[in-house]
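Read through the structures below before going on.
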Structure I
Amino acid sequence: MSVWKAAARAVKDVLRARLLELSRANVAARLPAGELQRVELERSGRVRLVVRGELPALEVAVDGAAAPLAQSFEMPDGRICAEYAANPQGLARSVTVSLEGRVLARLSLALPLRRPDWAELFDEQRVLTRDEIYGVGPPHAVANEEVLRFASELPGPLLDFGCGQGALLRELRAKGIDARGIEIRRPAIVDALTEEVKPFVHLYEGALPLPFESDRFAAVVCTEVLEHVPDPVATVRELARLAPRALFTVPDMSAVPALFPHAVVPWHLLEASHLSFFTQRSLGALLGGAYREVRFSRLGRFVVNGTEVFTSLVARCTR
């Protein structure tokens with residue numbers, strides 16, 4: 001990593017930490033039968049109040065818009081935590097807590113809010129089944145910037161194996177790279193393909209071998225696909241047959257033990273159609289059977305309570 005990239009990352013971490021500091025505050029506001037001790041706004045739009053004693057009918061607002069009480073519960077130390085649901089849109093600049101029109105606490109901040117994935121799990125009324133949690137989402141409409149950067153280094157003609165609705169394909173072609181895609185013929189794909197990429201996408205039934213002659217391409221891209229295929233060994237060998245160079249990305253399973261101390265699991269690992277789970281060692285062993293050289297990188301860096309992890313392994317391969 002360059003000095004400039006390291007410096008930029010450090011500045012970003014400091015700014016993120018500063019945002020967190022601004023989004024929470026300890027207070028000491030008297031209540032009829034207790035005390036309001038803490039006010040916090042999460043990026044999901046949830047306002048959390050910590051109260052010692054009884055919880056009265058507090059009025060909470062984010063930027064002047066009322067945030068109704070969603071739920072409350074008793075914490076291990078006996079205090080009450082109350083959660084209020086604000087509309088998670090845009091940049092939040094203030095949180096006020098009032099009782100019968102009297103302001104008890106005001107938090108000034110500049111926190112970008114965003115509705116999270118699975119937001120319904122905050123207060124879903126139904127008992128959900130496994131299929132409703134471990135789901136399969138639609139193909140991505142926007143190419144991942146980090147994947148695009150890696151893929152842009154490859155020569156054409158290039159094959160995007162498992163191209164989804166063609167988001168990466170569209171960006172590569174806009175850069176002047178002769179990129180083609182192949183995807184399984186299914187309604188979610190057929191309905192999502194745009195007119196600009198349709199001529200460059202081959203739809204097939206999912207069987208190997210793929211309908212291309214050996215060395216038809218200079219490179220192949222297989223991003224967040226290998227974990228979905230029933231036979232990753234045969235798939236890797238087939239892609240190696242088609243091109244001397246390849247780019248693979250898969251979810252990084254080392255994030256699970258790395259985040260164990262924080263009781264956190266990356267949400268992407270809840271994808272129901274994941275059939276294989278890779279570490280750098282296991283992916284290296286798999287790819288090493290088809291490629292002479294395998295170089296590893298990471299993408300999707302994020303930090304949880306000071307622990308740095310990545311969403312995906314990146315492997316750049318040469319046959």
Structure II
Amino acid sequence: MTTYPQIKGLRVKYLSADPANAENGQVWYNSTTGNLRVEGIQGTGSWSSGGNLITGNIGMGSAGTQTAGLSAGGYNGTANFTQTEEYNGSGWSLGGAMNTARRYGGSTGTQTAALVFGGFPPAVTTTESYNGSSWTTVNSMGTARYQIGGAGIQTAALAFGGGLPGKSTVTEEFDGTNWTAGGALNTSRLALGGAGIQTAALAFAGNIDPGNTTATEEYNGSSWTSVNSMNTSRDTLAGRGTQTSALGYGGGTPTPSAATESYDGTSWATTASLGTARYGLGGAGADSTSSLAFGGGPPAGLTNTEEFTAPVGTATVSVS
């Protein structure tokens with residue numbers, strides 16, 4: 001009979017107590033309790049209500065984490081605007097206004113070190129950086145685009161895809177000062193989701209010609225590789241996390257979607273749906289276990305915020 005070590009090439013550790021700093025996916029046998037144990041995400045997670053935005057909008061730039069999120073610009077139902085709002089884990093407060101009013105730009109970074117690039121109308125190359133209190137216009141992108149995917153940090157950002165107004169495969173890398181050309185996407189698209197860092201990014205879903213796509217690609221710092229697709233095709237979705245632990249949620253199918261999917265570095269899995277189906281929403285979050293969703297439409301100017309949490313910890317594995 002084939003044994004676990006023969007399949008995996010590893011032996012399950014035999015311990016008298018659970019390890020203090022178990023790694024995600026680690027398996028061991030606790031001889032004291034007589035249980036086989038595993039460390040990792042437990043369950044599918046859930047969305048819960050957070051504090052409302054001060055001003056509802058759609059197509060905003062977004063950055064940060066669940067407890068330190070950022071909403072920048074967007075469309076408030078009347079016009080593009082420059083308003084910035086900061087989330088502290090329970091409510092939103094006003095931050096410094098952007099210099100250029102726009103919607104559907106690309107964005108990435110943290111609440112105190114964010115970057116917004118491109119947007120429309122019309123398609124622009126304008127890039128702005130945020131220091132937690134004010135925005136500064138910095139060097140522009142090489143190609144004007146809107147509905148761009150974004151990843152990375154303020155000083156090492158990635159912009160990919162977008163509308164020219166035609167669908168684009170263009171990728172550009174930002175080093176904190178200048179934008180330079182990167183490897184082109186395999187699938188041209190706009191209104192796509194993005195996650196990760198400049199050298200390990202993730203691009204997923206978006207609008208192609210015609211319709212939407214589930215296509216997912218991974219970036220290694222120089223080129224994109226097609227990997228396993230999402231389950232639900234959509235555009236104007238939110239996405240945050242890392243290349244091996246990402247979350248994609250909301251969007252248009254073309255009707256407003258509440259679908260949420262998590263990515264583990266290999267495949268996408270459907271998880272708990274948003275409480276409010278919407279597209280053009282903002283998103284923030286560190287990984288697939290903790291995210292923030294806010295704003296979007298329809299109508300163009302929702303204010304409600306939702307927080308996603310998937311419990312992480314140690315569980316007993318049933319062998320019966």
Structure III
Amino acid sequence: MKKGRIILSLLIIIILIIIGNVIFTKSHKNKNQEINPNQIKVAATIFPIYDILKNVGGDKIEPILILPPGASPHTFEISPEQIKNLQNAKIIFTIGQNLDSWLNNIADAIPNSQLFDLYTQVNLVTLDATNPNHRPDEDEEKSTGYDPHYWLNPENAILIAKATAKQLSIVDSANISYYEERSNNFISQLTKADKGWKEKLDNLSEKNIVVFHDAWGYFADHFNLNIIGTFEPFPGQEPTPKYLTELQKTVEENNIQTLFVEPQLSQESITTLASDLGVKIDVLDPLGGVEGRNNYIELINFNVENIYNLLK
């Protein structure tokens with residue numbers, strides 16, 4: 001009996017050793033597969049830029065996304081672990097215009113990384129109180145005078161892809177043709193998709209929308225939409241009673257049936273307003289990175305479809 005227990009114990013120990021060796025070997029193998037010393041470490045602050053970067057960089061880069069999906073750049077605080085992960089990144093692509101200014105605050109902690117502001121490569125629109133699609137928000141201290149949400153215009157996404165390819169080529173000149181080819185492929189796919197989006201929205205007779213905050217000016221310009229109201233004068237800032245009264249009047253006068261929310265920001269207050277007005281709530285997502293909008297083209301398509309289904 002005792003001898004049988006000893007044999008059983010030995011068998012269990014041997015089995016555990018075998019399992020441990022298999023797990024270690026598999027883990028070690030996966031680790032080696034993930035680490036490619038020839039890849040360039042690069043990063044992007046928000047998901048749409050990260051996805052364009054991945055499209056252009058392909059297997060020549062190790063891409064890092066800083067802002068987690070579901071978080072808002074307006075309220076985000078970078079963690080020590082993320083700062084550690086950014087060490088030795090050759091380039092960090094930023095939106096600039098104070099939208100991801102939290103990265104500037106830790107620039108000294110990543111001394112070997114170049115911060116590349118993509119706003120220098122696109123067509124920025126000046127904030128103007130007389131332009132409904134690009135009205136100044138109430139946080140004047142953070143405003144640069146320009147609308148920072150430029151990536152939501154597919155034409156600017158094309159410029160971003162070209163700029164990304166150029167910057168990658170500078171730090172990795174051996175693969176210039178690779179980056180150019182991948183950039184051109186992405187631009188071709190986006191251009192084809194954009195043609196379909198425009199044709200779809202051009203057929204709408206009604207083009208007025210009410211959005212959560214002033215992130216949609218470039219998108220609206222590109223697709224000939226009219227933003228006639230926003231719920232929050234600044235992301236994370238509750239609207240005043242006077243502001244809400246004016247918004248309610250706008251909604252009623254224009255027979256608006258749906259208010260658009262953003263998944264990265266609290267929806268509690270706008271839910272109450274929608275209930276009071278007897279209108280529906282739908283989603284416009286400026287950032288994506290989740291199922292159904294897990295790349296740039298999917299993200300724009302998601303927003304086009306939601307607007308089309310509302311206004312058709």
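Bear in mind that the values in this text are calculations on the coordinates, not laboratory data. Worth saying up front: this structure is predicted, and the values here are computed from it rather than measured. Cβ atoms are built from the backbone, for glycine too; each structure is taken alone.
Can you say which of I, II, III returns 0.75 when FRET efficiency 1/(1 + (r/R0)^6) of positions 90 and 250 (r between Cβ atoms, R0 = 41 Å, to 0.05) is computed?
I
Thinking of I, II, III, which structure, once percent of Cα pairs over 38 Å apart is computed, gives back 16? Kindly include the intermediate steps, with their values, before the conclusion.
Numbers: I: 32; II: 16; III: 26.
Derived from the structure labelled II.
Given a computed value of -6000 for helix-only ellipticity at 222 nm (-39500 (n - 2.57) for each DSSP H run of 4 or more, over all residues; to 500), which structure among I, II, III does it belong to? Walk me through the numbers before you get to the answer.
Working: I: -6000; II: -500; III: -15000.
Only one of I, II, III returns -6000 for helix-only ellipticity at 222 nm (-39500 (n - 2.57) for each DSSP H run of 4 or more, over all residues; to 500), namely I.
If mean projected area of the Cα convex hull in nm², for residues 114-217 alone is computed to be 6.1, which of I, II, III is the source?
II
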